[in-house]
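Next come the structures, one after another.
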Structure 1
Amino acid sequence: MQEIEISKGIKRIQFDSFDSWLNARHGIGGSDASAVLGFNPYKTNTDLYLEKTGQRIAPDISDKDYVKYGHDAEPLLRQLFALDHPEYKVEYFGDNMIRNEKYQWAHASLDGELTDQDGRKGILEIKTTNILQSMQREKWNDRIPDNYYIQVLHYLLVTEYDFVELRAQLKSEWQGQIRLQTKDYHIERSDVEEDIEILRQAEEEFWQKVQRRQQPNLILPEI
């Protein structure tokens with residue numbers, strides 16, 4: 001394991017193996033963040049609380065076909081993004097985790113890191129989605145679905161980077177043919193500072209409840 005300071009108070013921890021990285025994911029990660037606010041379609045805030053306090057084991061979904069597809073497609077989509085966006089330097093650091101001393105409960109593992117032509121640092125987030133219903137596609141129309149938006153806000157919180165590029169591959173099948181649609185979404189940190197602060201407060205409050213073993217009230221998702 002190697003620790004590298006990437007800016008004041010922020011370090012990247014480089015792990016020797018995937019298992020070492022997996023075992024070090026203590027606190028709130030990017031995929032947890034939307035559950036804290038009640039915007040995760042698969043997990044409530046109380047589910048997350050029970051997992052973080054060791055009262056429930058998070059389900060292992062690593063053998064699911066859509067998870068395997070996303071894992072295998074990620075490096076290819078990262079390479080394709082780099083080809084499509086030569087204005088960015090694209091880097092990937094493998095089994096690593098970024099931590100910020102301001103937010104001891106939070107960690108971030110990125111699909112890629114970007115540097116633009118002005119030297120500004122950015123986050124690359126890659127999503128693959130299998131579209132089964134028109135409603136799923138509508139969630140990507142001119143916006144990022146709420147749970148993924150909150151995930152990248154979490155990454156901006158931890159890294160203090162300047163922007164996010166999210167690449168989404170929407171996959172569907174029609175009359176026996178596979179159809180792929182690629183969408184890129186850009187977020188400037190300066191445009192979402194208020195949302196980052198709302199998330200920071202919610203995560204801090206949630207983690208205090210975890211430490212006190214005080215279960216939060218259930219947040220019901222909007223219908």
Structure 2
Amino acid sequence: MPMGTNETTTSTVSLASVTLEVPDAGAAHRFYTAFGVEQYVRLRESGAPSSGFRGFALALTVSRPATVDAFLATAVDAGATLLKPAAKSLWGYGGVVQAPDGTAWKVATSAKRDSGPATREIDDVVLLLGVANVKATREFYVGQGLTVARSFGGKYTEFASGGPGAVKLALYKRPALAKEVGVPADGTGSHRIVLGSTAGSFADPDGFVWEAVTPAASAPATRS
């Protein structure tokens with residue numbers, strides 16, 4: 001992946017939006033509306049070359065296994081590919097799908113047993129960036145003004161969210177994230193994602209691009 005350089009570091013940054021670059025914004029909008037996550041992502045048409053693992057994934061945290069199963073089934077019915085069937089793990093229960101545009105989505109819960117029927121409620125949405133050096137990238141973002149919510153050494157870091165309903169930002173080692181979503185770690189070309197910054201525009205050490213934006217309540221599909 002291309003390495004980036006910081007262009008603006010004088011203002012405090014928070015994650016205002018997540019824009020997925022997709023081959024067909026209309027088709028992607030229909031998929032994400034069916035999946036039930038359209039309010040969390042913006043869409044932009046792009047033909048930028050990209051192959052293999054794009055270095056990121058999005059994760060939904062929900063309340064119970066039945067809700068995990070419901071979201072995964074809805075995604076597959078809408079055209080997604082099942083990368084990892086839902087299963088119990090040390091941390092709970094979850095599975096992974098790949099949207100038609102190539103974005104990997106993990107749906108998980110810390111609960112291992114159902115306490116009620118499936119719902120369409122999402123507790124948290126987390127953008128997971130696969131990076132070369134978690135500690136170095138964590139320090140980069142702390143320098144930009146993000147606040148660390150929790151961290152596990154050089155393996156994982158999660159930053160404080162921008163408020164209720166906002167997408168959280170977290171860092172994984174790239175190979176570990178690829179394994180988590182069930183794909184090979186190799187990838188070249190564009191990340192096919194742009195992060196909305198409340199401050200200036202810049203790129204992080206792993207080439208993830210941030211653009212200055214105004215936070216919005218909805219996530220419309222746009223063409224570029």
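Quick check on the output: 0.7 is distance in nm of label points 7 Å out along Cα→Cβ at positions 37 and 149, derived from one of 1, 2. Which one produced it?
Working: 1: 0.7; 2: 1.6.
It must be structure 1, since only it matches.
Ranked by distance in nm of label points 7 Å out along Cα→Cβ at positions 109 and 205, which of 1, 2 sits at the highest value?
Numbers: 1: 2.9; 2: 3.8.
Going through 1, 2 one by one, distance in nm of label points 7 Å out along Cα→Cβ at positions 109 and 205 peaks for structure 2.
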Self-check item: Entry that produces 0.30 once FRET efficiency 1/(1 + (r/R0)^6) of positions 189 and 213 (r between Cβ atoms, R0 = 30 Å, to 0.05) is calculated, selected from 1, 2
Solution: 1
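Which of the displayed structures (1, 2) returns the greatest value of Cα Rg over 2.2 N^0.38 Å on calculation? Can you show the working numbers first?
Working: 1: 1.02; 2: 0.96.
Comparing 1, 2, the top value of Cα Rg over 2.2 N^0.38 Å belongs to 1.
For the read-out helix-only ellipticity at 222 nm (-39500 (n - 2.57) for each DSSP H run of 4 or more, over all residues; to 500), a value of -6000 was computed from one structure; give its label from 1, 2. Don't skip to the answer; put the middle values down first.
Values: 1: -11000; 2: -6000.
The structure behind it is 2.
Which structure, out of 1, 2, was semi-axes √(5λ) of the Cα gyration tensor in Å, for residues 45-156 alone calculated from, if the result is 27, 20, 12? List each step's numbers first, then the result.
On the way: 1: 26, 21, 15; 2: 27, 20, 12.
That value comes from structure 2.
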Self-check item: For 34 (relative contact order in percent (Cα under 8 Å, 6 or more apart), calculated) the corresponding structure among 1, 2
Solution: 2
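Where a number appears in this text, it was derived from the coordinates with a stated rule and is not lab data. Keep in mind that what you see is a predicted model, and the values were worked out from it rather than measured. Cβ atoms are built from the backbone, for glycine too; each structure is taken alone.
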